[in-house]
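Colleague: Listed below are the structures to be examined.
Where a number appears in this text, it was derived from the coordinates with a stated rule and is not lab data. Bear in mind the structure is a predicted one, so any value in this text is a computation, not a measurement. Cβ atoms are built from the backbone, for glycine too; each structure is taken alone.
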Structure 1
Amino acid sequence: MARSTSFRISDAARSRLSSRAAHEGVTATALLDQLIVEGIDQLDYPGVIFRGPAHDRRAALAAGPDVWEIIARLQELAGTEEQRITLLSEESDVHPRLIRIALDYAAEHADEISERIGRNRAMAERSHETAQQRQALLA
C-alpha cells in the first residue's frame, strides 16, 4: 500500500528526477520509488545492480550475468551448495563471493527470481517447438 510521504530534495535533484522520469515515460514518484528500492537492495547486496527498462528491471551482478541466470544454472548443477558454487565459478569465472551474493539476493526475492526463470524456460520451450515445426514444414 502506498502512503503519502514528504521529502525535501534539492532543486537540482528534483530537476534531474523529473527529466529522467520523462525520458523513461514514468512519473517522478514511480521513478523515485524504483530508485529507493533498488538503491537499498544495492546497499544490502554489494555487487548487485539493476538492468533493463523501467517496465522490466532485473537484478544482475555488476560485471556479470543476471541473478536469475546464476540461480537457474545453480539449479541445474548437482552437489552441495558449495560444490555448485565452485562448479559455477570455474565454468563462468564469476567469483564465488559474487555467486553467494546473488544467491542471498535471490533468497530474499524468491518470487521475482522464480518468475524470471519460469519465463525464460517457457520462451526456450516455445523456441524449440517453433524450430521443430519449421523442420516439419521443410521435410
Structure 2
Amino acid sequence: MGVVAAVLFVVLLSMSLLATLNWSLLAATADISLGFTQVHAPLGLVMLGLTAIMGLFFFAYVIFLQGSILFETRRHTKEMQAQRELADRAEASRFTELRGFLNAQESAQMARHVERHDALLLRIGQLEDRLRA
C-alpha cells in the first residue's frame, strides 16, 4: 500500500503544482454551455472543482469498501472462532469416549488376568496334591 500512496501523493502534488503555475489560465472566464443555458464562469476552476469532488467521492468509496471488508473480516473471525470451539469440544468428547473405552478394555483385561491367575493357582494346587498323594 505504500507504493500506491506514494503514487497518489506524487499525482496530487503534480496537479497542485500545475494548477498553481497556471492559475491565470484556470481563472480565465469563458462561456460554458450547460445544454439548456450558457454561463459565463472560469472553466478551469469548474473542471478543477469537479475533479476535487470526484476525488472526494472516490475517497469516500474507498473508506466504505475498507469498512465493509473490516466488518466481513470480523464476522468471519467470529464464525471461525465458533467453529474452532465446536471442533475443540467434539475432540474433547472423543478423547473422553476413548478414555472410557480404554478403561473398560483395561478392566476386562485385568479381570481375565485375575481369572487366569486363579485358574493357574488352582491347577498348581491340584498338581501339588497329586504329587503329595
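Colleague: Taking distance in nm of label points 7 Å out along Cα→Cβ at positions 15 and 79 from the coordinates of each of 1, 2, which one would give 5.5?
Modeller: Label of the source structure: 1.
Colleague: Who wins on distance in nm of label points 7 Å out along Cα→Cβ at positions 31 and 55 among 1, 2, i.e. which is largest?
Modeller: 2
Colleague: If distance in nm of label points 7 Å out along Cα→Cβ at positions 7 and 23 comes out at 3.1 when worked out from the coordinates, which of 1, 2 was used?
Modeller: Of the options listed, only 2 reproduces it.
Colleague: One of 1, 2 was used to compute P(r) over Cα pairs in 5 Å bins from 0, in percent, for residues 39-118 alone, and the result was 3, 16, 29, 27, 17, 6, 2, 0. Which label is that? Let's see the in-between values first.
Modeller: On the way: 1: 3, 16, 29, 27, 17, 6, 2, 0; 2: 3, 11, 7, 9, 6, 6, 7, 5, 6, 5, 5, 5, 4, 4, 3, 3, 3, 2, 2, 1, 1, 1, 0, 0.
Only structure 1 yields this read-out.
Colleague: Ranked by Kirkwood radius over Cα pairs in Å, which of 1, 2 sits at the highest value?
Modeller: 2
Colleague: Given that relative contact order in percent (Cα under 8 Å, 6 or more apart), derived from a single structure, equals 16, which label among 1, 2 identifies that structure?
Modeller: Corresponding structure: 1.
Colleague: Assuming -22500 is helix-only ellipticity at 222 nm (-39500 (n - 2.57) for each DSSP H run of 4 or more, over all residues; to 500) as calculated from a single structure, say which of 1, 2 it is.
Modeller: Computed on structure 1.
Colleague: Then there's this: For which of the structures 1, 2 does the calculation of FRET efficiency 1/(1 + (r/R0)^6) of positions 47 and 103 (r between Cβ atoms, R0 = 41 Å, to 0.05) return 1.00?
Modeller: Numbers: 1: 1.00; 2: 0.00.
Structure of origin is 1.
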